[in-house]
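Take a look at the structures listed below.
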Structure I
Amino acid sequence: MTSHTLSRPLASLLVVAAAGTALAVTSDPAHASADRIRLGSASDTGRPSWDGPAFTMNGDGGVVGGSMTRAIDAIRGNTGSLDVVVLAGSAPTSGSKTPECDTITALPGVNSCTTWTLTTASDGNNTQLNTDIRNAEFVYFAGGDQCRYAAWKGTALQASVQSVVAKGGGSGGGSAGLHINSSLVYDACTASATSAAALANPYDKSVTFTTGMFDWPNYGDTINDSHFVARDRMGRTMAFVARAVEDGLTTQGKAWGVGIDEGGSSLYIDRNGLATLYGNDAYVVLGDHQPEQAAPGKPLTFSNYKIWHLTGGQTFDFAHRPACGYYRRSVTKGVPDPNLYNGTPETGCGTSGGGTAVSESEPNDSRSTADDITSDAPAVTVSGALATTTDRDYFKFTLASGTTATISCAIPDAYDADAYLLDAAGSTLTRSVNDGRGSDESLTYTRTASGSGTYYLDLEAYAGSGPATYACHLSTA
């Protein structure tokens with residue numbers, strides 16, 4: 001396979017990796033405007049099926065090693081290797097021409113990483129580009145200008161990226177690459193909106209959207225925003241959400257803003273829609289009713305946004321979106337409430353829709369003292385800490401006949417934890433014992449017996465301990 005040198009006008013990446021292959025760099029001229037550089041193996045890996053999809057949503061343009069590794073491992077089922085493609089809208093002005101692939105090719109399970117720089121919308125129909133994408137298992141959109149990425153709508157590139165996710169691969173990106181991966185894209189095609197301008201007039205010329213680009217599983221009705229806290233973008237996300245609801249750009253009269261901060265913050269989203277935050281801060285901003293005022297030339301009034309603040313290691317279930325855990329903030333005549341980025345989550349807001357959060361209550365070191373989470377189904381996230389090497393945390397729940405429990409545990413780097421699913425008598429039905437501190441665990445079990453049965457999730461410290469918290473998401477269906 002030949003390679004070409006890229007410029008960086010369109011920020012998109014596809015990364016595909018295959019294990020055990022020595023890295024190589026190949027370069028050839030492509031056509032006049034689309035450039036290509038491939039790192040790693042010159043040949044694509046291949047297998048009948050992949051285990052994704054998986055997604056990485058980054059607050060700035062850099063690849064976050066933790067979330068990217070997790071996506072790669074999920075897609076390849078921890079075996080073999082895959083290929084990645086990175087899409088970019090412009091070449092770096094200094095340093096390496098392939099900064100994203102430099103990071104990606106150093107990760108386990110990567111066979112190759114190919115950077116394409118696309119300077120015109122028509123480059124989206126480049127034959128070699130689309131061959132590379134369709135042969136890849138992950139596509140990463142680089143930072144840059146999301147308006148250039150939105151211009152790929154309707155080209156072959158759009159369908160090629162969709163085919164990667166459909167076969168069990170993944171997609172992701174940072175900064176501009178984050179924006180293009182939500183179902184409603186803030187495209188910034190006229191100017192970059194500020195919070196002040198968008199709140200003063202949610203129809204300001206800087207507030208423009210692209211619809212119909214990508215619609216990833218479990219991630220519908222979302223509007224991504226980047227560099228969130230650092231550039232004070234809560235206000236403009238509130239305006240984006242209000243516009244989406246007012247103009248019917250999302251479904252069921254609701255819109256969900258997803259704001260991710262810079263400095264290494266990244267949401268990893270698994271095949272079941274469970275998002276886990278790597279880094280410091282992310283926010284989910286829900287508008288679930290019509291704005292009191294959203295009209296051209298008039299300041300925004302919108303009451304009671306529901307805001308979830310995620311910190312490192314915490315989860316958010318996009319498949320079963322929670323009805324609890326939020327604080328509220330409003331905007332009145334263009335002026336937002338104070339303390340937009342922090343609030344005390346409301347209590348007593350119910351469990352409709354699932355996604356409740358439960359913290360362990362010690363002592364819960366045995367089945368007889370287990371925290372009972374039965375009433376929190378069909379979706380609940382339990383959290384706690386394995387404070388000593390002998391600590392064990394038990395959570396009790398029930399399953400009806402024919403019901404499947406899916407459990408995904410995000411384990412902090414401080415220790416190696418193992419997860420066990422036990423029956424009512426304490427016998428192990430299935431377990432997850434991945435090696436290494438910070439290695440995540442997952443379990444799936446279907447009750448085939450008639451009636452309902454009692455089960456226990458048992459978390460144990462295998463190596464190390466400490467106050468850092470794990471988060472295990474349980475969903476039943």
Structure II
Amino acid sequence: MTRLPLISTLFRTLFISFGLSFNAVAEVNVAPLVANLPEGASTAVIAKNIDQNKIVADYNGSTFMLPASTQKVFTAVAAKLALGDEFKFDTALLTNGKIQNGDLDGNLIVRFTGDPDLTSGQLYDLLAELKKQGVNKINGDLVLDTSVFSSHDRGLGWIWNDLTMCFNSPPSAANIDNNCFYAELDANQAPGETVKINVPAQFPIQVFGQVYIADSNEAPYCQLDVVVHDNNRYQVKGCLARQTKPFGLSFAVQDPDAYAAAIIQRQLKRLGIEFNGKVLQPQKMQQGQLLVQHFSKPLPDLLKKMMKKSDNQIADSLFRAVAYHYYKRPASFQLGTLAVKSILQKQGIKFGNSILADGSGLSRHNLVAPKTMLSVLEYIARNEDKLHLMETFPIAGVDGTISGRGGLINPPLVKNVIAKTGSLKGVYNLAGFMNNARGEKVAFVQFINGYSTGELESKTKRGPLVQFESALYNALYKD
């Protein structure tokens with residue numbers, strides 16, 4: 001009995017001599033903190049002190065959950081490794097003919113490669129180069145080359161009733177103005193009258209409606225629905241209360257190829273370039289003489305926008321671009337899954353039974369364990385001198401999707417936590433890094449699924465989340 005204090009003193013001396021402390025090896029107990037969250041929520045948290053190479057919190061860390069937009073961390077790392085910092089999307093005009101006497105004798109080939117930032121203005125500038133090269137007439141067809149991508153332009157498990165919303169716009173090879181447009185509704189009419197719908201002239205879209213103005217008794221029960229028809233025609237149905245000022249509604253383009261073809265034909269007409277041919281959409285890549293080319297911003301810029309703003313289209317365009325460059329064949333979402341997993345597995349990331357259905361995290365089919373996400377964060381931390389990815393993460397209280405995150409905007413967390421968010425209905429996730437009180441790097445993953453406050457669908461519904469996150473990350477900071 002008298003020897004125990006001596007042994008205890010010996011161990012304490014050894015810990016101190018190696019620069020460690022008993023506090024440094026303590027784990028944060030997450031279980032009591034979960035009580036802050038609404039009943040029924042599923043929670044998983046894991047955190048690791050990178051400098052000490054020690055897990056400092058683990059609560060359901062092996063449980064599969066919806067990652068939501070934290071999935072973009074996988075996409076970012078895979079894109080860095082497979083594409084490199086010099087990568088740019090390109091949009092090009094080619095021809096299989098010749099320009100002579102003001103005519104382009106042959107087809108005009110427009111090659112799209114999935115540039116998620118391509119604007120109609122940039123496309124117009126490309127076509128304007130034809131005019132500068134002396135083209136006044138095209139004696140051939142318009143060929144849309146979208147062969148880099150194959151199969152559906154949306155991932156498996158994307159929710160059907162979100163498909164008309166712009167955050168769900170298809171990340172297709174032909175992607176102009178984010179494949180999103182808006183219409184104006186004039187609802188300043190008497191009850192029973194029909195709402196007027198106006199589509200700005202620059203959009204080759206048809207929107208027609210059967211929306212009427214409801215009286216004060218009916219208005220609280222009104223709902224607007226959108227029905228999509230072929231050739232980018234939209235029918236808006238339902239009712240709404242009288243509005244004194246016009247307001248806009250945004251819609252996702254449903255047929256990107258038809259949309260691109262219509263825009264190109266309008267722009268050719270505006271430039272005074274005569275075209276009377278057909279629009280062709282072959283499945284194979286087209287060869288021809290390069291006439292002019294437009295490049296997107298380089299990969300680091302695209303990744304910064306993707307991570308800071310949680311841009312879904314950049315994520316899913318890169319997801320398939322990675323697959324196209326990795327396998328040298330037209331890329332589907334399924335091929336994107338194979339490519340991202342293969343690339344990361346070569347770096348020691350173990351996915352096990354994880355499911356990756358897309359690059360953005362929109363799919364409800366995605367299933368990832370926090371420990372898997374943590375392993376990717378560890379890889380980033382260990383290789384940051386080459387990856388330079390930490391600078392793309394949103395900074396608490398400063399920028400991106402956590403600039404106003406309630407539980408992270410006070411010291412010592414503000415400006416100290418960098419994290420990718422992941423949000424879907426009932427999902428509040430974080431994956432990122434912080435420095436603890438000793439200046440050591442801590443990587444963490446928080447997955448909260450099934451979060452619901454029932455009827456309290458107001459600003460206060462985030463109250464429990466704010467309490468939980470504030471308590472959790474302050475505890476990790478002090479640990």
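Just so it is clear, none of the values below were taken in a lab; they were calculated from the coordinates. Quantities reported herein were computed from a predicted structural model and do not represent experimental measurements. Cβ atoms are built from the backbone, for glycine too; each structure is taken alone.
A value of 27.5 was derived for mean count of other Cβ atoms within 10 Å over residues 176-183; which structure in I, II was it taken from? Answer by label: I. To which of I, II does the computed value -4000 (helix-only ellipticity at 222 nm (-39500 (n - 2.57) for each DSSP H run of 4 or more, over all residues; to 500)) belong? Among I, II, the structure yielding -4000 for helix-only ellipticity at 222 nm (-39500 (n - 2.57) for each DSSP H run of 4 or more, over all residues; to 500) is I. Given a computed value of 14.5 for mean count of other Cβ atoms within 10 Å over residues 192-199, which structure among I, II does it belong to? Computing mean count of other Cβ atoms within 10 Å over residues 192-199 on every structure in I, II gives 14.5 only for II.
The maximum of relative contact order in percent (Cα under 8 Å, 6 or more apart) over structures I, II, that is, the highest value, falls on II.
When volume of the Cα convex hull per residue in Å³ is computed for each of I, II, the one that comes out at 141 is I. Of structures I, II, the largest value of mean count of other Cβ atoms within 10 Å over residues 128-135 belongs to I.
With mean count of other Cβ atoms within 10 Å over residues 160-167 derived from the coordinates and found to be 19.5, which of I, II does the value describe? Label of the source structure: I.
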